[in-house]
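There are structures below to look over.
Rule-based calculations on the coordinates, nothing more; no lab input. Everything numeric here is computed off the predicted structure, so don't read it as measured data. Cβ atoms are built from the backbone, for glycine too; each structure is taken alone.
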Structure 1
Amino acid sequence: MEIRLVDCRPAEAYRAGHLPGAVHADPERDLTGTGGGGRHPLPTADAFAAWASGAGVGPDTLVVAYDEGTGWAARLWWLLRHFGHDGAGTIPFSAWRGPLSTADEEVEPTSFVARVRSGDTADAGELLERLDDPRLVVVDARAPERWRGEVEPIDPVAGRIPGARNRFFEDASPLSPELLDAEELVVYCGSGVTACVVLHGLVLAGRDDARLYPGSFSEWHGLGPVERG
C-alpha cells in the first residue's frame, strides 16, 4: 500500500513549507465544484477523478490529508469516500515535528475511477419536507454563537435550520448519545466543509450512515425558514 500525503491548505501555505512528498489539493479549485447550491458545491465526479489521478491516488493508495484546522482535510476525506475510495484519514499539520519542504513534488499519475456513493447526501428539498420528522436529527457544525443566530460573519442571514442541534466541529469531547443513537443524521455547516469534520468523527464512532447537506446554511438561508435563539 502506498501512502499519499495531501496538503489541503491554501497554495501560498503549501509553497511556504509542506510535509516532504505531500501533493497539494487547492481547497477552492480541487475540492469545490462550480455547480450547485452554497458557497462550496461538490466537484463533479469527472473533475475530482482528474485531480485524484494527477495526485497519484490509485485504488490501493492510503491518503493522509492535513490542514490547519479549517476542515478542508476532512472535506477531502469525505470526497474520497463519496467517490468510492475508503482508504483515507486526516491529521493536523501541527502534529508534524519533522522538516518541511518547499519543493515541487513530482508524483506518478494514476487512473482514479470515481464511483459515486449513493445515499450519503441530503438536499434542501428533503430537509424542508422533514422539518417536523422526529426520526431525522439535523446537526449544525458551526460555532455555537452562529448556531444561535447571535452573529453571522459570512452569510447575509443569521440563524440555523429549525430544530438543528449544535455540534461545533472544533469540539473534541465525546459525541453525545443523542447523536449516536439517532435514527437518521444529517450534518451541515456554513458551506459543507467543516461539517465533514463532524461526519469524520461520526464514522469513527460507528455512524457511517450520517449524511452531508452540501449546500449547508449558505444555501438554506435563501430557501427555507431560519430559527434563532
Structure 2
Amino acid sequence: MSTDKPTLAETLAEAIAAGILNGTLPPGERLDEMRLAEQHGVSRTPVREALRQLAMSGLIEMRPRKGAIVTKVTPEQLESLFVAMAEMEATCARLAAMSMTPIERRRLQARHEKMMALAAAGDIEAYSDANVAFHSSIYAGAHNAPLAEYALALRRRVGPFRRAQFQIEGRLTRSNKEHDAVVRAIVSGDVAGAHAAMLHHVSLVEDAFETFSATAAA
C-alpha cells in the first residue's frame, strides 16, 4: 500500500486485528463473515479480503467448512517475521540512500516533518496511516521493483503488530525520532548509516509490540 488512505478492507482488517491483539477475540473464536459485514455496515466482499490479509499475518486460520478461526501467534513466529522485516527494510533504506532522486529525498523529508506534527498531536490513527506511506516511499526509493514488492507483501503480514505498538504511551514520539535518524542518513546519502538506522528502528518496533502485548495480556 503506497497511499496515505487505507482501503476499506485494510480498515476492517485493522479493526479485527485490534480485537484479536487486545484479547477481545480470543484464540479459537470463529469469525463469521455475515456477522462482521453487518457489524461494520459493509458487504461481505471487503470482509473476505480483510480476513485474507489477517490470515497472511497469522492472526487467523482459514479452515475448510469452519471458516476463519482466531489463532495464537507464537513468539517464535513473531520473531521470525520481525527479523525478516528488519533486514528487508534496512536493505531498502541502504539502496534508497544510494538511489533516491533529489525530489524523492525532499518528499521523504516532507513526509517526516508532517509526521512530527502528528506525533506531537498524539494522533495515532493519522500517524499510523502516514507511517505506512513513509516506509512505502523508502521501498520505492530503493528503485528495485522486486525488493519493493517483497517488502510491501511482508509489511502487510507484519502490519497489525506494527500498528498495535502505537498504543503505548510515548511511542509516537520515539518512533518519529527513530525516523529522523533514517531520514537524515538517506537524505545525506549515508548508505551504512541508513541501513543501521532502519535496522535499529524495526528492532525497537518489535520491542514496543512485545511491551504492548504484555500489557494487553495483564
Structure 3
Amino acid sequence: GLMVSNRYRHLLDGTRLADSVTVDFHKTFFQPVSSSALLVRDRTMLEHVTYYADYLNPESAALAEVPNQVDKSIQTTRRFDALKLWMTLRIMGADAIGALFDEAIDLATRVGSLLAADDDFELAADPQLSTLVFRYRPRIPGSGPANPARMLSEDAADTLNLAIRAAVFASGEAVVAGTKVAGRHYLKFTLLNAEASLGDISDIIGLLRRTGAQLLASTATAEATA
C-alpha cells in the first residue's frame, strides 16, 4: 500500500535498489486472499523457477516466445488472482487506494496514542503502519503502606492476556489477534477496515479492559476463598 500512499511513500525509500521485491496486495491494497506478486528488475531472474516439461511448457514453445505463465511461477494450474487487483485499480485508481491506506495508518497512530496514555495498557512499540502490538497490564492496588500498588508481573500478564483473548472471542463481541514479543504474550490490532473508526476501536479497547478487570477480580476472589 505504501507504493501508492500519498503521504507515507517515503517509507519505501531504498527499495528501488533491490533486485526483487514481493508485494502482498491482500493486505494494504485491500484485496481478497490470495493476491500477491514477485517483482523483478531483470526478467531473466525468473529463469531460476523455470522448468520445461514436454506436456506443459516445452522448450520449443519458449524459443518461439509463446506466452506461458508457468515460466513465471512455481504454480501451474491456478486462479486468475490478478483479475481482482486489475478491477480495483481500474475502478478506484491507485490514488484512492493510497488514500485508504493513509487513513489506516492515521487511525493506528491515533489508537496508539490512546493506548500510550492509558495506564492499564502497554505498547510494545509505537505503530509504524497499521499494526499495533500491546497488552493489558494494569497496576494492582495495594492495601496500605506495607503492601503498595504494584505492576502486574510478566508471568501474570501473559496468563491474563491469553485469557482475555479467549474470553473476548467466546463472547462473540470481537476477535483480537495475538503475538509474542521477547517471549511474552501480547494482543494485536491490524487496522485495515476502511469503515473502522476511532470510536469502534475505542469500544474494543474498553471491552478488553472490562474483560481483563473481570478476570483479575475472579482470580482474586478465588485466591481469597482458597
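Supply the structure label, taken from 1, 2, 3, corresponding to distance in nm of label points 7 Å out along Cα→Cβ at positions 16 and 48 with the calculated value 2.4.
On the way: 1: 2.9; 2: 1.2; 3: 2.4.
Checking each candidate, the match is 3.
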Discussion item. Of the structures labelled 1, 2, 3, one was used to calculate Cα Rg over 2.2 N^0.38 Å, for residues 56-127 alone, giving 2.01. Name it.
Written reply: 3
Practice prompt. Could you tell me which structure in 1, 2, 3 was used to calculate helix-only ellipticity at 222 nm (-39500 (n - 2.57) for each DSSP H run of 4 or more, over all residues; to 500) as -12500?
Written response: 3
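If relative contact order in percent (Cα under 8 Å, 6 or more apart) is calculated from each of 1, 2, 3, which structure is the one that comes out at 22?
On the way: 1: 22; 2: 27; 3: 15.
Clearly, the read-out refers to 1.
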